[in-house]
Structure 1
Amino acid sequence: MDVTTIVVALVGLFSVAVTAIGAPMLLARQLNKQHQEERQEDWDREDLVAKRLEQAGKELRDGVDEVARKAEEATTAVDAKMDALALNVEKVHELVNSNVTNEQRRALVLALSNVTQMELLIDANRKLGTSPTVKVLASLEAAKSSVEELQASLLERERQQGIVNDMDKEEDQ
């Protein structure tokens, strides 16, 4: 064999070797690059979703805090009304017993509504993975306490009205 043939054979062999070794390496590099780009896109999407969830959670927390504030105001107003009623029970019974009873019923409905709304918001917040604050839980307990006080007060009013009605019947006989 002559030198040219050997050189051509070696060059051909070298070309085959480079192709056999280089092609899989280039293919692997390209696939790796595509995989990294896909992973980066996934991470970017996950970051976007996380930011949206974080914003939704913040808005929900803000809403819960606002409801808790309003519930606390309503509870304070109901408590203030109850304190005033306790000081003037005799006058109230003589002058506007039925009006006060109706007002307490409205306050009870409002307090029950506030408790229900707060519980629904707390449940929704928990489903989003956010625990309620101590302030929110304290407001809920205060609202529940007001509901219990209003219910007890209304039961006592009905009992007292029954006694008055019985006394009136005895006087009429």
Structure 2
Amino acid sequence: MTDAAAVELAAEDAMERMLASMAVLRAFDVPPHDALPDRVHAALIELRGRLDAAETLLQLAARERRQARRLARRLAEDADDIYDAELGRRSERAVTRQFESIQDRTVGARLKALEARRKARRAAAVADLVEEAEDALKSMFFGLRDIRKELLTTLDSFLPWLSSLES
């Protein structure tokens, strides 16, 4: 297995683990709309812990995304450097310049940089995969946050009702 393939598998594995962890956090039993305030409050406390864990997963995913993008950019730059160096080397040879067109030199330089370009493409594909997973994680996080808002609204609706009972 090549280093690029190992990096790709590691990134896929890391993102799959994060998505699985987020799915567990997202599987939250929302109290029914007629639940008592104590139950809604307990659900809010549990949800706060889940949101904290989800936020940590989002931070890890963002770090993975940045690392994957940096690697993809660096490998693309390396491929460009190999191409440029080879094209420059081919252009310096006076004898072959007479018998070699610019297209021939370009093809030779592209072939020289081919493996580096393949690595750069694979790294870009990994970065895209990580970005897609991060988007899914964000969606699940915002779903949890929306549940929290709904529960807070439910609890807020009980406060006027409870205070009217006290009078």
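Where a number appears in this text, it was derived from the coordinates with a stated rule and is not lab data. This one's a predicted model, so the numbers in the text were calculated from it and none came from an experiment. Cβ atoms are built from the backbone, for glycine too; each structure is taken alone.
If percent of Cα pairs over 20 Å apart comes out at 72 when worked out from the coordinates, which of 1, 2 was used? Each step should come with its number before you reach the end.
Numbers: 1: 72; 2: 66.
Clearly, the read-out refers to 1.
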Relative contact order in percent (Cα under 8 Å, 6 or more apart) - highest-scoring structure of 1, 2: 2
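Out of 1, 2, which has the highest value for Kirkwood radius over Cα pairs in Å, for residues 71-126 alone? Each step should come with its number before you reach the end.
Details: 1: 12.6; 2: 11.7.
Across 1, 2, Kirkwood radius over Cα pairs in Å, for residues 71-126 alone peaks for 1.
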Computed 1.0 for distance in nm of label points 7 Å out along Cα→Cβ at positions 31 and 47 - originating structure among 1, 2: 2
Origin of the derived value -32500 (helix-only ellipticity at 222 nm (-39500 (n - 2.57) for each DSSP H run of 4 or more, over all residues; to 500); candidates 1, 2): 2
Highest-scoring label, criterion being distance in nm of label points 7 Å out along Cα→Cβ at positions 15 and 151, among 1, 2: 1
